[in-house]
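A.B. asks: Below, each structure is written out as structure tokens.
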Structure P
Amino acid sequence: MRAMILAAGRGERMRPLTDHTPKPLLKVGGKPLIVWHLERLAQAGFTEVVINHAHLGEQIEAALGNGNQWHLTIQYSPEIIALETAGGIANALPMLGDKAFLVVNGDTFTEIDFVQLKLSYQLSRKLFALDPLAHLVLVDNPPQHPQGDFAIEAGMLKNEGAHKLTFSGVGIYQPALFASIARGEPAKLAPLLRSAIAENKATAEYYSGIWHDIGTPERLMQLDIALNKAASLNLSANKPS
């Protein structure tokens, strides 16, 4: 399975930090946000990653190169204008192949187990005897998004439910989900997901672990402090007595 990291957003709410640095290269815990994703993808056995970019995209390519340092092969999907989530994915489909692929938002920080996610996706296929067009990871609603996005009902993704959760920005998709979008055409993901839900072709799972939406400089700083503190505590615990 191939993976894609979405890195084309302008990061307006992160200004002035993103005036000269693309959001995925902002650092937390001593490493750019996007590098945390690359390391976890490599650890999970992924070898091929596609990264889209627009704003200051040349900095992303210069910083990450061809991916060799993580034992990955990185391909880039540049966008003259940001094509939004679905448009960016559709534009990169020739690099993603004709099988299901994983997508991760580049402006999040998470410890989602990508190995377990692939297994959960395969289990959903067997359990429901279908090939889901989308399999999303949902998380608890953060303070900045209390209303949530979707619900889960017996493993199926639903638009409404007694307890709506927030889409983590991590999902597995079939290329067919994006068949209606022309390459280079801006398009949002939500309408495609709602169509898949209406056709009973969308599944989901709940993740209760670490997940952060890095939408403001304040949230970036808070995560940076937390990661540095955790690293310091870990270093102290591992020192010989």
Structure Q
Amino acid sequence: MSIENLKKTAAEKAVEQVESGMVLGLGHGSTARYVVAKIGELWQAGTLTDIVAVPTSQATAAQAQEYGIPLAALDEQPVIDLAIDGADEVDPQLNLIKGLGGALLREKMVESAAKRFIVVVDGSKPVEKLGTRGPLPVEVTQFGWKVQARWLETLGCTPAIRGGEAQPYVTDNGNYILDCAFPNGIDNPAELGATLQNRVGVVEHGLFLGMASEVIIAQADGLRFMK
């Protein structure tokens, strides 16, 4: 199976847990698009009724609107019954790195408000140690972003502004993202997360620790579940 087929399989398995009457958190990214599409199909078919969704990005909101899925802001629906989203890395404790799709702040806000958070990934995403497969995204203010980059270097990583200095990527919240490569992975995610959280000018980071309820992994030989 192709990577896209694996993503679709995992996403549709997670959607089996969506019920009528739920407030849903809709994630952002390549795997989450399959989640939104399946929920949209069920909504249009009348199989799912009385749902409302809180999107984690403008792109997700636009896709959901194509299916006519009722949307609400987090301010209007501060308690989410179920959130479904992808991840860039998953470790054995179900800790995640997210944010390569660029929506980590809104994803973390919505998924922190969820009673249950299901993560859907293909078989390339599980890792023994976070930060070994790719960089850790850190969202920072545009003002003074080079100061943040120099500070991040002191934590043992190599930060790179997403999109390059000539035309940096700008998040839905008007911020920049610094992708931080740790040459040997992240030894203590909780400690690093706390350090980043306490830094003025760092808006959010892509360490999603202790948040996932379940991970559905689609592999060539079938589905695997982590809880």
Structure R
Amino acid sequence: MVNRTVLITGGNKGIGLEITRLFLDKGYKILVVARNFSGFTFAKNENVKQIKFDLGQIDKIPALIANLGKIDILINNAGVMHTLPYEDYPQEKINSIIKLNLEAPVALIREISKIMLQNGGGRIVNNASIAGEIGHPDIWYGITKAGLINATKSFAKLLGSKGIVINAVAAGPVETDLLKKIPEERKQALKNTVYTNRFARPEEVAKTIIWLATESPEYINGTCIDINNGAFPR
């Protein structure tokens, strides 16, 4: 049995739920951080600890992590997209998306990497988006995801020589709740650009994240893997 612990933000639904499922199959102890666990599939699983926490509370993240013990793997999966026009984007929404999509992952990397360094290393995977590479109609979503990709590369420079492997994935549209925010006309236009005329499935993104977190060579470090089926040429 694997005696290792992974922390997954937003591991209660969508891609995060598939990540949780796959880590359970591998025998990991799992810490899931989310705001709401209503209907959580693994609520009664003894290997899954539910941590109800609002990641927008950046100043409380150090105390949260200090009480969780040894963490071998961090998956920064939680994120939000508001789908608002750039000319009418309330400051409150700008603040919230920056906090959840960018500040929280950086704070978690900062705090959890301290634990990893004490234990000789660890792995971190950030769930970014193709929006961070090519832009997005929700400009603040694209900006925060670009920042997360840059943070991945920056932390790899800082921590890679110390035994920490940190990478990111950037998927195109995935069949999750976020997809419901995209108008049907735009969804069809996006679907027409990919090789197989479909969107990514959550488990496809999750499998890539799991590979980076557990099996990929450590020489793959500071990298962002695109998962877009040939769409969105840069």
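Values quoted throughout were computed directly from the atomic coordinates according to the rules given, and no laboratory measurement underlies them. Note that this is a predicted model, so its numbers are computed, not measured. Cβ atoms are built from the backbone, for glycine too; each structure is taken alone.
A.B. asks: If distance in nm of label points 7 Å out along Cα→Cβ at positions 18 and 114 comes out at 3.4 when worked out from the coordinates, which of P, Q, R was used?
C.D. replies: Values: P: 2.2; Q: 1.2; R: 3.4.
The read-out comes from structure R.
A.B. asks: Which structure, out of P, Q, R, was distance in nm of label points 7 Å out along Cα→Cβ at positions 10 and 194 calculated from, if the result is 2.4? Each step should come with its number before you reach the end.
C.D. replies: Numbers: P: 2.4; Q: 3.0; R: 1.7.
Source structure: P.
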